[in-house]
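Got some structures for you, see below.
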Structure P
Amino acid sequence: MANTRRRIAAFAPLLLAQHAVAGLYPGMSNLNHTCSLVDPVLSCSAGASDPSAVDTCCTETFGGLVLATQFWNTYTGFESQGQVLPKDAWTLHGLWPDFCNGSYTQYCDLTRQGTPVPAWAGPDIGTFLEPLGKLDLLAWMKKHWVAQPGWLNGDFWGHEFSKHATCYSTFDVECYGPAYRQHEEVADFFETAAAFHRALPTWSWLEASGVRPSNATTFSLGDFTRPLTQGFGAIPYVGCSGPKYNATEAGKGSTDAGYTVINEIWYYYHVYGRVQRQQGLAVDANITGGRVTNCAQAPGALHYYERTAGSEI
């Protein structure tokens, strides 16, 4: 996908220098984070603006603008190994923590990655779930959290955890107390990402408005933004890849340089208390002044392609 989020990876070591410690806030105790006794504070509100004034394990004070992101891919590249896409459903990309002003960092705790930035090259992170008894979660992830083409699922899950989960204050290891079990926060992050995804039925919202994947029909941006905004309750970011419209035959001579292949949706939230509470307040994708799409806006400029034969079940 053509966006700047992925191109920042080369600069990750510079961003990480101040965070390559056990948690986001050095010196934090692992005691007394009893979030059930704390009234949930909305991230990015005045009450969450000072990390020293709240328990950062119980209020998201670091990555307070949360993005639940979804893919539409047409194949995986590993169909022969059983890595396929779920029928009639978009897949989970990740749960990303932006700063409240819309900027962001990544790879905030190298001690929980164990390999150099940016690639995850450790064991299949799915194996972290088995000792914790999370076999149902693992089965769900294999079906719904499917990697981009060319990635194996386990590698992609590890990438998403090390790049994004380590940049939430509420997933710091210290938050889990002295009885912490190894990789407990990994399972917690995956469960939380899955819960947000399950509450966002992108396929169903689009299908209800008559928008289904097609290799013969083209669509306009409003065909996506209208039903998704109605379903979500706020404006999502609609992402595209593929050629720019003015580089296609249909767009020849146009000034519209937006991309033409629908492939991603980002839903934005502020969250109440711990991200793990799974209670978000939907907010517009341009709440910080950014764009709500990189797609072409000319009528009929967009493709929403069908899945490749044999790539979904």
Structure Q
Amino acid sequence: MKIRLVQNGMITLIDDIEETQVPPENGFYWIEASLFDLDVLQSLFGLDDLAIEDCIDEEEQRPKLELYEDHCFIVINSIEFDNQDIFLREVNLFLGSHYIITVTKYDIGLSPRMLQLIREEEINNADFFLYHLIDMIAHRYFVVIEKIEELIEQLEEEILIHTHKSQLQQIIGLRSEILYARKMLMPQRDLIDALHKKDLPLIDRRLRKYFGDILEDSVKIVESFETFRELISNLREAYHSAVAGRTNDIMRIFTALTTIFMPLTIVTGIYGMNFEFMPELKTRFGYYFVLAFMASLGFGMYLIFKKKEWL
């Protein structure tokens, strides 16, 4: 557990958790906690049992806002994109009048960026800290969106150049990841909409317009993932079309080759008959003449097919 006293952009580390029970004259406490610290924090700040269960629960929680007597509980998802997999990292927040508690199951690099923002923006209130934290999380989605766009473009180029089976696996896997993320984006947008529109006692009303800016970003993010779903469907259709086209090309080549060899087979069939009286068999250079005739016939048909772009 890390306890920080934040005052006008200045950060002071606190060793004794008991100090957080007294509101500071200026600033607020930022408590960065793990799951193992929740029992202590619950007894000190009177955190709700259901909120504690949501933090501990192994199943992913949907983004939400829950209001209690002297604090509110917020669940929001940060996002990461690695090796073509989307990871939604749950961030649990307890907001009080003079404190904010952040609880995460995974290290998402929250502290370095927030410490920088505290100094740059001279943050002095817990609700102002909450706004910057949610804004930072929202901007992470745009980074992931750019990576997904690049991946889709790359897949599209590869399909047009050369189609192979692994591309279909990539398309199916990426579609599954996008649908998974999209399922969580809708309630997250509703959460930010609530922060923007609801009159919450622990959040300054002047911050509502700033949450409105994040809401616009959230709408753009949802629209981007809706677009990705359509693009993935188009990619899958393009893949099947490319496979069908490649199959048609192969069948056309085989058909042309069969057509070329068909008259040659007729010639060899004629001279393969076991008649006793066949004048050509007695010709001294008949064998070479027939070979030359067959080669000329095959080459001539090849040139015709090439001219008609059948080969």
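Where does the value 35.0, 122 come from, among P, Q, when Rg and Dmax of the Cα atoms in Å is the thing being computed? Matching structure: Q. Between structures P, Q, the greatest calculated value of mean count of other Cβ atoms within 10 Å over residues 124-131 is seen in Q. Quick one: helix-only ellipticity at 222 nm (-39500 (n - 2.57) for each DSSP H run of 4 or more, over all residues; to 500) came out at -6000 when computed from one of P, Q, so which one is it? It must be structure P, since only it matches.
In this comparison of P, Q, the computed figure 25 for relative contact order in percent (Cα under 8 Å, 6 or more apart) is attributed to P. Taking mean count of other Cβ atoms within 10 Å over residues 164-171 as the measure, the highest value among P, Q is held by P. Determine which structure produced the value 1.18 for Rg/Rh (Cα atoms, Kirkwood Rh), for residues 28-75 alone, calculated from the coordinates; the candidates are P, Q. Of the options listed, only P reproduces it.
Computed from the coordinates by the stated procedures, all read-outs in this text should not be read as laboratory data. In this text the structure is predicted, and so the values were computed from the model without any measurement. Cβ atoms are built from the backbone, for glycine too; each structure is taken alone.
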